[in-house]
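Colleague: Once you scroll down, you'll see the structures, which are given as structure tokens.
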Structure P
Amino acid sequence: MESILRELQALRDADYAAFQARLIPNLPPERILGVRMPRLRAYAKTLLNDSRRAAFLEALPHSFYDENQLHALLLNSICKDLPQSFSLLEAFLPHVDNWATCDTLSIRIFARYPDPVYEKCLEWLQSPHCYTVRFAIDVLLKFYLGAEFRPESLELLACLGREEYYINMAIAWYMSYALASQYESTLPLFQQKRLDKWLHNKSIQKAIESRRIPEERKETLRGLRR
């Protein structure tokens, strides 16, 4: 979609591109235009009723990081029913190539369909693609640590056995949030040393940094470091 790319290029910020390149080291710097998120969000809104939107979403893979970010923002806005959401995500997730785009995705209607979304997460967790798995973990963190908590998720993530850094960082964040909101269910994983050492310690580090966990529980967690 050359016209959309030209419009994105007109919003580029070279200094911000250099900053982003340091945060996303797995992407070549030349693939990052450096469009700041407020500008990108505003631009995404202009495309919601634009006749080019559908063609842009189908034009995969994109060449630039900023195009992927735009794609994610559009999905956040247009996903209004579950079949549509799953279809659009299945098309896009295999082309997500960095943690920032993965974490930009936030499909709000998932909260209304806990059972089928959970089943889809179980499917995504088995993907060979790093960022599909990371997205599934992010969905579990956002929607399944409250009233829809599934205790089996803890065991599932503890035993996932993936080596990718960005998957394991997502699990560490999930575990730290689980220690904040589902402490009694989550603590035994650490008492029984069910996680590998790096994931165990990183999860505790993130939990101790959290303002959502009382100091007496942080002291317990400090005593469980390996």
Structure Q
Amino acid sequence: MRISILIYDGFTMLDAVGGYSVLGWLPGAEVEFVAERKTVIADDLRAGGLAAWRDYSEVEGTDILYVPGGPGGRPQMKNEATLSFIRRLHESSTWTFGVCNGVEILAAAGILQAKRVTTNYYARESVASLGATVVPDRYCQDGKIVTTAGVSAGIDGALYLARLIAGEEVAKIIQLGIEYYPHPPFSYGSADDAPAHIHDVIRAAEGASLEALMSSKQPRFLQPAL
């Protein structure tokens, strides 16, 4: 079972590796990180990254197409190379999995028309404007498309998908294996629970991150050629 995780400049690390740490343990799973070009792809914090060993042209099909989010996702919504790659793999994928505003990229590719999806709360209006029906859930399934809310929700959605693929017992074993039993110290996990000024801070930080990402020529680590 091939799992193809799309990464791009400015992706959010946990969006990608949260679900990877779940789905990668499925029996027979073979995971690949794919990008527009083969290199080390910098994340949104510019101090970490993941190696993309395959580029778009080298992946003809996959069982699970996995698209994470991050500040760098906004430019990908206008990157026809990325959008074409998503459309091509989605045609024959068994599952298509979107995390956070990675769902926004899927919507921009035109594959979420009339689909029931969830996404990070700040991307809800954008995703809805692209033809999807957005629900404020932690994770959501519509046919072969599984989507999740922001960042850490990718772990929940991946466990849900693991159950669909391999059964509840396997999913439970994976959950225990990674000791996933969240108990956060604060109640601000849901956008509906947080006051308006907290929303404003997060939106401002997101905008600043995107602006800094687009203006920076180099990440804070050296990218070796692969």
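Readers should treat all values here as calculations from the given coordinates under stated rules, not as data from a laboratory. Quick caveat, the model's predicted, so the values are computed rather than measured. Cβ atoms are built from the backbone, for glycine too; each structure is taken alone.
Colleague: When distance in nm of label points 7 Å out along Cα→Cβ at positions 9 and 81 is computed for each of P, Q, which one produces 1.0?
Modeller: Attributed to the structure labelled Q.
Colleague: Tell me which structure, out of P, Q, gives 2.4 once distance in nm of label points 7 Å out along Cα→Cβ at positions 33 and 169 is calculated.
Modeller: P
Colleague: Given a value of 19.0, 58 for Rg and Dmax of the Cα atoms in Å, calculated from one of P, Q, which structure does it belong to?
Modeller: Structure of origin is P.
Colleague: Here helix-only ellipticity at 222 nm (-39500 (n - 2.57) for each DSSP H run of 4 or more, over all residues; to 500) was calculated and came to -19000; which of the structures P, Q was it taken from?
Modeller: Working through the options, I get structure P.
Colleague: Sticking with this structure for a sec: Please compute FRET efficiency 1/(1 + (r/R0)^6) of positions 105 and 161 (r between Cβ atoms, R0 = 25 Å, to 0.05) for structures P, Q and give me the label with the greatest value.
Modeller: Q
Colleague: Suppose mean count of other Cβ atoms within 10 Å over residues 121-128 works out to 15.2; of P, Q, which structure was it derived from?
Modeller: P
Colleague: Using relative contact order in percent (Cα under 8 Å, 6 or more apart) for the comparison, can you identify which of P, Q gives the largest number?
Modeller: Structure Q comes out on top.
Colleague: Suppose distance in nm of label points 7 Å out along Cα→Cβ at positions 41 and 97 works out to 2.7; of P, Q, which structure was it derived from?
Modeller: P
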